[in-house]
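> What follows are several structures.
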Structure I
């Protein structure tokens with residue numbers, strides 16, 4: 001929960017898209033970019049106290065480099081309430097190419113941290129060189145029938161074994177021959193599209209990946 005001593009007057013969730021060259025921008029740089037956008041739009045951003053002063057903003061979920069999206073969410077804390085009418089246009093006017101404002105909603109100031117609510121994400125994976133839908137479907141069946149999909153991950157020099165199978169919620173081929181993947185995201189488990197393709201023996205394919213939906217748990221402030 002949020003600290004009672006921090007004078008948050010308004011919290012906003014800004015849903016935005018990452019397109020064009022912006023999809024190659026790291027999450028840290030996207031956060032810095034958003035700080036500049038909010039300052040240029042003259043929003044009353046709330047900053048943390050102490051030696052290392054930072055804006056009270058946070059992204060819902062890290063997005064791997066090279067993936068476009070239409071469902072990223074930024075949590076913004078403000079020290080003064082502002083009207084939402086015209087705010088999307090105000091932000092868009094000072095945003096760089098590739099950053100698209102989708103939706104802005106107000107949330108309770110004492111709502112849980114946005115990152116703790118993220119549960120899963122849906123991706124559209126397009127095989128740019130063309131791949132038979134029948135082959136993709138066969139790989140999907142083989143993957144979903146597997147009892148476990150153990151893989152080795154390294155983090156901070158430590159190697160662990162993770163079973164990917166529980167992190168796959170749904171896989172299917174759409175009418176365009178694209179792979180639609182519903183995968184776990186968040187602190188309860190995370191599966192990246194590149195790991196999925198490796199598990200399907202499709203890691204050598206040239207693909208474009210787009211995240212089109214984030215699933216959040218119900219907030220109970």
Structure II
């Protein structure tokens with residue numbers, strides 16, 4: 001089936017998917033961390049081992065997932081460039097630039113399938129985990145991208161999970177606001193968003209209250 005918004009190589013997209021029937025698919029730090037590893041791993045193509053085999057290697061467990069993956073992959077084989085992300089209890093937001101034809105489709109297919117297999121095995125569950133095919137919305141300008149990144153990073157605040165975006169560990173917010181503390185950043189956004197960390201933090205925090213109230217209004221409207 002052809003997508004409403006065809007995905008063009010070189011362009012940036014807001015990519016998202018929800019769990020089926022609002023099922024909670026992330027309930028522990030281990031599950032969130034697993035998803036972020038999966039996103040990192042399947043950003044590449046090429047002659048890679050199976051994800052589960054790679055994570056179980058003794059050298060990976062000793063030296064660290066990110067370090068070992070970096071030694072294994074080649075930047076020229078990248079399918080997607082992650083610009084921002086946020087993993088929520090029932091859904092995932094990603095801001096991605098497609099680097100190769102069909103790159104987002106290939107990467108997302110692998111990401112969603114790999115996490116579903118992991119989750120179903122862990123919880124002794126069968127059947128689909130995701131609501132449908134992932135959704136993709138094109139990002140047409142750097143200004144739109146800047147505001148989109150704020151929206152993505154404020155998702156846990158809007159949902160009432162935390163008071164401030166920096167309290168949520170499972171997004172790229174820290175990569176934007178405290179890059180010196182991130183040993184292995186997942187995102188590469190400087191070609192598009194070049195705000196200083198303090199300025200970006202103020203940009204996001206100034207909107208937190210408004211976005212939280214807007215989320216409440218939307219919830220009331222659906223009741």
Structure III
């Protein structure tokens with residue numbers, strides 16, 4: 001695949017979920033704080049006040065990376081307790097209608113679908129989470145391909161795309177808010193769009209081909 005510079009040739013758009021289409025903090029923060037309190041109560045962590053910016057830093061990581069970022073590293077048997085605790089709390093939040101998309105996000109992907117793009121949902125998440133989001137927002141009727149990294153044993157997004165690349169019409173665009181999204185696009189010579197409103201830092205997104213500060217602007221890229 002050769003690097004593509006003409007946005008009007010794009011056929012496949014690969015979209016991250018959390019921090020790109022879904023404003024995850026509404027359901028992730030309470031679940032994370034619940035699990036962290038368990039760690040405090042059982043002597044595995046010290047009490048602390050978490051800033052939103054610190055919690056946001058975990059979003060976009062796969063679960064293995066997220067737990068590995070704790071120091072000292074938590075024992076595996078403890079992770080086996082707190083990880084399902086977060087999953088259960090988030091699932092309950094989704095089921096009760098607390099998950100929120102960014103303003104205009106659903107209209108954007110519906111418009112892209114109507115325009116004929118092949119749409120791919122690619123999230124560094126557990127499979128249950130993707131399925132719950134599908135149930136909440138009807139995503140499988142919009143996306144042509146839906147992938148949670150758990151289905152590929154949490155290998156990097158760029159490697160997941162390597163395994164499925166023959167299924168996706170070329171040229172591609174990769175849209176996301178973390179380094180792993182930009183890395184995935186660059187690795188395959190695709191156009192990359194950084195969602196500066198999401199959970200990634202400027203530094204990790206600086207090499208993207210395009211930057212947007214609102215998901216609704218994504219449509220505008222195809223109209224200029």
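> Can you say which of I, II, III returns 53, 25, 24 when Cα extents along the principal axes in Å, for residues 33-144 alone is computed? Each step should come with its number before you reach the end.
Numbers: I: 55, 30, 29; II: 44, 35, 22; III: 53, 25, 24.
Matching structure: III.
> 1.03 is what came out when Rg/Rh (Cα atoms, Kirkwood Rh), for residues 9-96 alone was calculated for one structure; which of I, II, III is it? Write down the numbers at each step before the final one.
Working: I: 0.96; II: 0.99; III: 1.03.
Matching structure: III.
> To test your reading of the models, identify which of I, II, III gives 16.9 for mean count of other Cβ atoms within 10 Å over residues 17-24 when calculated.
It traces back to I.
Read-outs throughout are calculated quantities, based only on the coordinates presented, and are distinct from any laboratory measurement. Remember, predicted model here, so these are calculated numbers, not experimental data. Cβ atoms are built from the backbone, for glycine too; each structure is taken alone.
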